[in-house]
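These notes open a run of structures that come right after.
Just so you know, all these numbers are worked out from the coordinates, no wet-lab data involved. As the structure is a prediction and not an experimental result, all values here were calculated from the model. Cβ atoms are built from the backbone, for glycine too; each structure is taken alone.
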Structure I
Amino acid sequence: MELTAEIAAFRAEAGDPGRLLGEFRRAVLLVPRSAGSVDSDGALMSAVSGGIRWFYAFTDEEAMARFAEARGEASREWPYLAILGARLVDAVVPEVDGPAGVAVNVADTDGSMMFPPVAGIVPDACAVDVETESAGVA
């Protein structure tokens, strides 16, 4: 099953969290470049909410276009990076200063899904629900 179908099943309370996470990790996601630029630093578009940096990711160009429309920015070009969900959480999230997660298809009221910075989704060293060894030392 593809990621959008797993999201729909999960939102309908008929999905399996393990299958959802597996599809997320296998999915090729489209992540817009920050401010629509193709600058040399390659910044990815994100927003901070509740102290968490959320990377915007989309399952296809149509979902990203709905996001652009919702922002009133559909008339500009939206350069993006195509990246596996696994690479996004395993390689990009650890580079962020502070907690980070992924918001998939955020403009789709019934088809969006948040993948928060918790154990099992992001590496344990980046998870907000895992104590680090240094935190337990007095």
Structure II
Amino acid sequence: MNDVRALTIRQPWAALIAAGRKPVENRSWAVPAGFTGPLLIHAGTKDDADGWAVPGVREALEAAPDSGRGLVYGAIIAVVDRVTCHRDEGCCADRWGEHGAWHWVLEGVTALASPISATGRLSLWRPDEEAVVAALAVSQG
């Protein structure tokens, strides 16, 4: 349990990841050496105002399962089984990979039916053990 980390991501990006619509998270820093997951996706308490202006964001959210329930803030909303990372070199050319960023490739994403309330932090952070146990129990079926 001690190896599980969480990453706080602003909306709408967190919802797109949880829905399996955004398999790449862009960061200015690489995944720490040796870390592969699991990773808990925490929806921050704020929106990324620029994110809403990106073409296709609203459409991808509307097409996602559970789109009618609205966005969740301040909670763990998904579990990612595996994370790989690479520097952008013109790859991940779909609409989600940003030029010049570190691309965190997220595999095996499971959305949580019941979000787990939590306070986010910067960088990778260690969620409390109760949150980890609850999230992993859902993701492992």
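List of remarks:
- Structure responsible for 0.8, with distance in nm of label points 7 Å out along Cα→Cβ at positions 5 and 29 calculated and labels I, II on offer: II
- Of structures I, II, the largest value of relative contact order in percent (Cα under 8 Å, 6 or more apart) belongs to II.
- Entry that produces 0.50 once FRET efficiency 1/(1 + (r/R0)^6) of positions 77 and 117 (r between Cβ atoms, R0 = 30 Å, to 0.05) is calculated, selected from I, II: I
- With distance in nm of label points 7 Å out along Cα→Cβ at positions 85 and 109 computed over the structures I, II, the top value is the one for I, the highest of the group.
- Source structure (of I, II) for semi-axes √(5λ) of the Cα gyration tensor in Å, computed value 21, 19, 13: II
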